[in-house]
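Since every read-out is calculated from the coordinates, none of them should be taken as a lab result. Because the structure is a prediction, the values reported are computed rather than measured. Cβ atoms are built from the backbone, for glycine too; each structure is taken alone.
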Structure P
Amino acid sequence: MKIQESAEDYLEAILMIQEKKGTVRSIDVVHQLNVSKPSVSRAMSLLRENGYVVMDRDGLLTLTGAGMEIASRIFERHRLLTEWLTELGVDPEVAAEDACRMEHDISEETFSRLKEYIAQAGKPVGQRAED
């Protein structure tokens with residue numbers, strides 16, 4: 001399923017915060033993404049309407065199955081691309097920023113091939129399989 005890049009960013013942020021803190025509130029998302037409270041409020045409303053997020057009476061956010069699927073996919077791409085770019089010698093901060101842009105646009109086929117390439121046992125990122 002294809003959703004907007006901004007929605008993917010919000011879902012990924014919720015997952016990252018959840019992994020770090022255990023619970024997620026809207027204000028955590030504000031700080032994670034460095035966006036305004038009204039922006040997060042609107043985004044959470046849309047994500048709830050579309051079945052990606054639920055909010056309990058205490059204001060805690062939880063990803064639904066569909067939300068978790070998208071967030072996990074984007075977060076995996078972000079981690080792998082950041083690591084790969086860093087291993088290529090890109091400054092870690094720049095690598096993370098570039099990975100954030102790349103994670104949304106790279107095709108599933110290209111990402112799968114890149115993931116396979118990186119995972120080759122004993123092969124540093126810069127070496128080709130034929131080497």
Structure Q
Amino acid sequence: MRGRGFTLVEVMVALAIVAVVLPAVLVSLYQQVDDTAYLRDKSLAHMVAQNKLAEIRLVIGATRNLSAGKDSGFASMADRDWYWWVETKATEVANFFRVEITVSLEEEQREQPLYALTAFMSGDLETDSESSSDE
């Protein structure tokens with residue numbers, strides 16, 4: 001009578017399958033962890049850009065003056081420093097301005113930001129360049 005169990009060949013085939021599948025599963029898991037970290041960073045960069053846009057709107061509301069041009073700086077959020085750049089341009093439509101805010105983790109990554117936010121401001125605002133030409 002033959003005993004029940006697996007033969008050596010069956011065990012070796014099963015181990016070979018596990019040896020091939022396990023690294024593929026681990027690579028997939030690591031990729032998912034990396035994607036999650038990227039999405040977290042992108043979400044935080046979005047919050048930094050939204051905060052900067054809210055700050056710009058508050059300054060415009062208080063001073064009734066829109067500073068055209070470029071500005072940059074950094075903000076701290078989630079125990080990290082985030083670098084931001086703001087560029088404000090007049091559009092072809094009167095009293096309508098384009099504000100572009102880009103955010104990245106490194107100051108050198110300005111050309112490839114983690115997040116870019118574009119907003120349009122309207123209203124009877126005067127840019128700094130217009131107010132200096134009136135004087």
As an exercise: distance in nm of label points 7 Å out along Cα→Cβ at positions 4 and 28, calculated from one structure in P, Q, equals 3.2. Which structure is it? Q
Name the one structure among P, Q that Kirkwood radius over Cα pairs in Å of 15.9 was derived from. P
If you work out FRET efficiency 1/(1 + (r/R0)^6) of positions 36 and 108 (r between Cβ atoms, R0 = 35 Å, to 0.05) for P, Q, which one comes out largest? Q
Can you say which of P, Q returns 4.4 when distance in nm of label points 7 Å out along Cα→Cβ at positions 20 and 116 is computed? Q
Given 5.1 as the derived value for distance in nm of label points 7 Å out along Cα→Cβ at positions 12 and 44, which of the supplied structures P, Q does it correspond to? Q
Determine which structure produced the value 0.95 for FRET efficiency 1/(1 + (r/R0)^6) of positions 68 and 92 (r between Cβ atoms, R0 = 25 Å, to 0.05), calculated from the coordinates; the candidates are P, Q. Q
Suppose you compute helix-only ellipticity at 222 nm (-39500 (n - 2.57) for each DSSP H run of 4 or more, over all residues; to 500) for every structure in P, Q: which one lands on -21500? P
